[in-house]
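Every number in this text was worked out from the coordinates using simple rules, so none of it is lab data. Being a predicted model, the structure only gives us computed values, none of them experimental. Cβ atoms are built from the backbone, for glycine too; each structure is taken alone.
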Structure P
Amino acid sequence: MAEDYMAPFGDPDAGIAAALQRRGFRVYVLPCTRTDWFKVGRALFTRAYWSSSCTTNPGYSWYLERVKELVDRARLETGSEQVDLVGHSAGGWLARAFLGQAEYKDEPLDASADTLGSADAEPHPAVRALVTLGTPHTPPPADKVRDMTGGALTWVNATWPGAFFAGQGVQYVSVAGRAVRGNQEADRKTLSGYACGSYQQVCGEGHETVGDAVVPLRSALLDGADPVVLNGVFHSMSRVRTFNEPADVPWYGSEQVLDAWLHRLVE
């Protein structure tokens with residue numbers, strides 16, 4: 001996963017990290033591989049998962065611990081008091097959890113089963129801004145589709161709804177792509193057919209729903225955040241259903257797309 005942002009398809013110059021560095025940013029990419037995501041399966045062994053009442057513990061604790069380690073490292077190496085977080089896809093809603101979960105603050109609670117997943121009304125002091133790119137911020141209606149996170153996304157969205165910490169100085173920017181309209185009559189091997197199925201899982205409705213081919217607009221735009229809608233921009237740099245084939249379409253981190261949302265951070 002980290003390679004997708006640092007050296008997609010083996011080309012370091014094509015990564016979003018390099019594009020940001022060319023613009024003068026100090027960039028830190030969360031160390032993560034595709035196999036790391038199997039750790040989410042820890043939640044499968046809990047009653048909470050099957051009742052869709054999980055917090056981020058235990059399925060996503062490993063990810064949030066790495067975010068804390070990376071934020072601490074960035075602050076130490078740059079001497080900066082605060083950082084800006086950029087979260088793509090699930091990384092965006094997990095960043096919202098990081099902002100508010102007490103155990104990831106500078107003085108965390110004891111990391112016991114009773115305290116993990118605890119909520120705080122104060123934002124993480126090290127985060128100045130959060131930009132989300134194609135993030136599914138809201139869970140689907142429970143009567144239509146099951147929350148695939150076992151309730152973790154539902155919990156995050158209910159605990160810190162919308163741009164929850166905006167009034168306390170955190171800048172939120174939510175970026176969404178308008179690229180593909182879902183079509184339930186299309187073959188699932190086509191882009192519109194694939195998008196229809198993906199949108200259905202994310203928001204409960206796929207047919208005639210518009211989004212970035214994976215996440216619909218309605219889910220990616222966080223209430224209260226500075227919204228950025230990009231026409232013709234797709235969710236990923238990879239061809240759908242693959243990880244190692246370039247899509248040859250613009251995505252959120254493309255050189256020609258980046259400045260359309262990045263300027264919101266530097267204005």
Structure Q
Amino acid sequence: MSYYIKQIKKNVWKWNNENGVFSVKKYPSEEQAEKIRFIHNKLQYIENPFVLPVMESPQLDFIIQPWFKGTHTVNYSNEEDRKAVYSLLTRLHKTNEIIAWEDSNVLFAFNLISKWQNRLLKMKEISFFVESFIGVKNTKMLLMYGDMALKDMKAFNMNDRTLLHGDVVHHNFLSDSSTYKIIDFDLAVIGPKEMENILWMHRVMSEIDYDISFLLNEFPMLEQVVCKHKAAMMYPNEMYREWLYAFALPVDRKQKFLDQLVPYTNKALTEWPNLCYNLSKL
């Protein structure tokens with residue numbers, strides 16, 4: 001057997017040694033690594049665990065896990081993957097029935113509306129940058145949708161809180177064709193499951209042409225959440241996050257990202273009025 005360490009990202013390595021193949025991730029602090037260790041130690045002992053175990057490490061700011069072989073990240077344009085990920089999130093959110101996440105001293109409550117208010121303010125600060133790529137009219141429209149959504153947004157019920165993954169992007173869910181796993185709990189928080197359901201639907205919408213009727217036909221159990229939080233569904237969170245990310249990128253990486261972001265934004269803005277109309281009719 002050949003032994004090696006291969007760097008995957010700035011702080012992630014693939015490690016092949018005499019005991020097998022492992023993922024190694026270095027965290028900025030021991031406290032952040034302890035949060036990951038705590039979550040995995042709780043979840044790996046539930047029935048049919050959907051996380052990978054965490055191995056012993058002499059360095060407390062490192063997390064070592066078995067490498068999930070033969071896997072691919074999920075694709076939200078694929079029905080099977082969408083249903084599998086929603087099932088995983090449902091199982092994750094139900095763990096508050098057996099695990100007292102609220103009693104943890106490493107997990108903190110999440111306020112989605114506050115985060116979205118701050119995100120919109122940051123978008124307004126970089127509006128000059130966005131205008132240079134999609135024009136003044138489209139930029140004003142993009143900001144207007146956020147203002148309108150926040151004005152009408154209903155508060156979430158914070159009494160029934162559970163563990164939220166915090167980053168439901170497709171590449172944080174892996175499949176080896178027979179099972180699915182959740183990875184990367186770096187942004188995990190506690191909060192009502194409805195928050196994460198909405199954030200997940202935001203991620204999915206662009207892959208199904210922003211067709212809310214199609215989504216609710218596939219996931220009728222989400223209709224109650226959507227009807228209660230229509231304004232949250234109208235908040236253009238994905239576009240805001242991507243534009244703020246683009247603004248912060250170094251010059252040598254910015255243009256390549258923008259070549260994808262501009263058409264993505266133009267398509268979303270084209271579909272948004274119809275999305276808002278269909279949501280208002282529910």
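Quick one: distance in nm of label points 7 Å out along Cα→Cβ at positions 74 and 106 came out at 1.7 when computed from one of P, Q, so which one is it?
P
If we compute distance in nm of label points 7 Å out along Cα→Cβ at positions 146 and 250 for structures P, Q, which one ends up with the highest value?
Checked P, Q; max of distance in nm of label points 7 Å out along Cα→Cβ at positions 146 and 250 sits with P.
Looking at structures P, Q, which one was helix-only ellipticity at 222 nm (-39500 (n - 2.57) for each DSSP H run of 4 or more, over all residues; to 500) calculated from, given that it came out as -16500?
Q
Rank structures P, Q by mean count of other Cβ atoms within 10 Å over residues 162-169 and report only the one at the top, that is, the highest.
When mean count of other Cβ atoms within 10 Å over residues 162-169 is computed for each of P, Q, structure Q gives the biggest number.
Tell me which of P, Q gives 0.60 when you compute FRET efficiency 1/(1 + (r/R0)^6) of positions 98 and 186 (r between Cβ atoms, R0 = 25 Å, to 0.05).
Attributed to the structure labelled Q.
Once distance in nm of label points 7 Å out along Cα→Cβ at positions 10 and 66 is calculated for all of P, Q, which comes out largest?
Q
A value of 1, 6, 12, 17, 20, 19, 14, 8, 3, 1, 0 was derived for P(r) over Cα pairs in 5 Å bins from 0, in percent; which structure in P, Q was it taken from?
Considering all the candidates, the number was obtained from P.
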